[in-house]
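The numbers here are math on the coordinates, done by the rules we state, and not lab data. If you're wondering where the values come from, they're calculated on a predicted model, not measured in any experiment. Cβ atoms are built from the backbone, for glycine too; each structure is taken alone.
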Structure I
Amino acid sequence: MAIDPAPSDVFDVKSLASIRIPVDIVNLGRPGKIPATADASEIAKAISKASYATIEDASHYSMFGECKPRASEIIASEQIGDPVCDDGGGRSRGAIHAQLIEMATAAFNRALKAGRKGYQQ
């Protein structure tokens, strides 16, 4: 599973066609608003067993740990520039993490079940 794989824009997409294992790819954000360096939609198309999903009310930073109280204020005062505590709006980062955990669990369950079917003693 890959979540906002970056920098995705440096991969030779043709080279990914040889990947034969299931790969679940998730982008955080709305299509068209995902930064080019994290947009993995073309990568997903190149991998035959890939599935692709987006979490539209998230941002690239939503995959990181929850911010401590007042972290947004500190980031602004330090003029860091990256909105590391900002998500796409609507839900909490914890809720986005819960969704990502559900997606990862489902992906690994599918892959493991498929692997067992192909296993012979």
Structure II
Amino acid sequence: MPPFSRGFHLITREITSQLGTLPDSGLLHLFIKHTSAGLAINENADPTVRTDFELFFNKLAPENMPGILHTLEGPDDMPAHIKSVLSGSSVSIPIKNGKLSLGTWQGIYLCEFRNRGGRRNLVATIIS
């Protein structure tokens, strides 16, 4: 994936454009190979959802929190690790009739928790 700014980014189109032809049925498993970013499936229509996620996650794991010890890579590093544990590092999506079987208002999110996270590597596994 290209670098994304900090926040929650819908990547459904980017993922589907890279997958090619899907089997008639099966399962897509996506895994992000990083400890300071995550993956999620959630609301894909209203962009305020992304803003609200950012607000909520920042309240749960704020930068410069007193007592945090892992600060070598900056004040956003340890909060990013905590947030990635909360969001998770993988999602699984059923494949039906050659398409991802997401709900009407569901999309795949890349959750970037670093201020400058850089390129993110994802692994896609299709089981049919």
Structure III
Amino acid sequence: MSLVIDWEAMFVAAEAARKRAHARYSKFFVGAALGCEDGTIIAGCNVENASYGLTVCAERNAIARMVYEGKKLIAVAIVVDSQKPTPPCGMCRQVMAEFAPASMEVRSRNLEGSEERYTLGGLLPHAFTAEFL
């Protein structure tokens, strides 16, 4: 089991995923890569839909793959083509909270290499989790 996070490899995977995004409406192409406890990197891209509510973010697509592959989440890297790196949306933050502790690191980069770093708890300080059920 490896807990070393290879952020550069994760950003490479996230950028490759971003290039495959289906963002024909917003033109906001996003790629995400998850670092897993065993060292695996799982990537996903956003997939938009003409019925906007059916759009699925890159982070949630990657998490669905992670669940299918039976992995455990330890880090998230996001690549966006925007002036500023963007944090994950609220829906993605809540889904991340289902699978990772508040201390998990989330990083976002734009195509120019500017980077922002967050913790999941900083992004979603009062997550609704299983402890409330």
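Quick notes on this structure:
- Origin of the value 20, where relative contact order in percent (Cα under 8 Å, 6 or more apart) was derived from one of I, II, III: III
- Origin of the derived value 0.95 (FRET efficiency 1/(1 + (r/R0)^6) of positions 53 and 101 (r between Cβ atoms, R0 = 25 Å, to 0.05); candidates I, II, III): I
- For P(r) over Cα pairs in 10 Å bins from 0, in percent computed as 14, 47, 33, 6, 0, the structure of I, II, III it came from: III
- Distance in nm of label points 7 Å out along Cα→Cβ at positions 37 and 109 derived as 2.7 - corresponding label from I, II, III: III
- Structure with the greatest value (metric mean count of other Cβ atoms within 10 Å over residues 29-36, set I, II, III): III
- Entry that produces 0.95 once FRET efficiency 1/(1 + (r/R0)^6) of positions 13 and 85 (r between Cβ atoms, R0 = 30 Å, to 0.05) is calculated, selected from I, II, III: III
- Computed 0.95 for FRET efficiency 1/(1 + (r/R0)^6) of positions 5 and 21 (r between Cβ atoms, R0 = 25 Å, to 0.05) - originating structure among I, II, III: I
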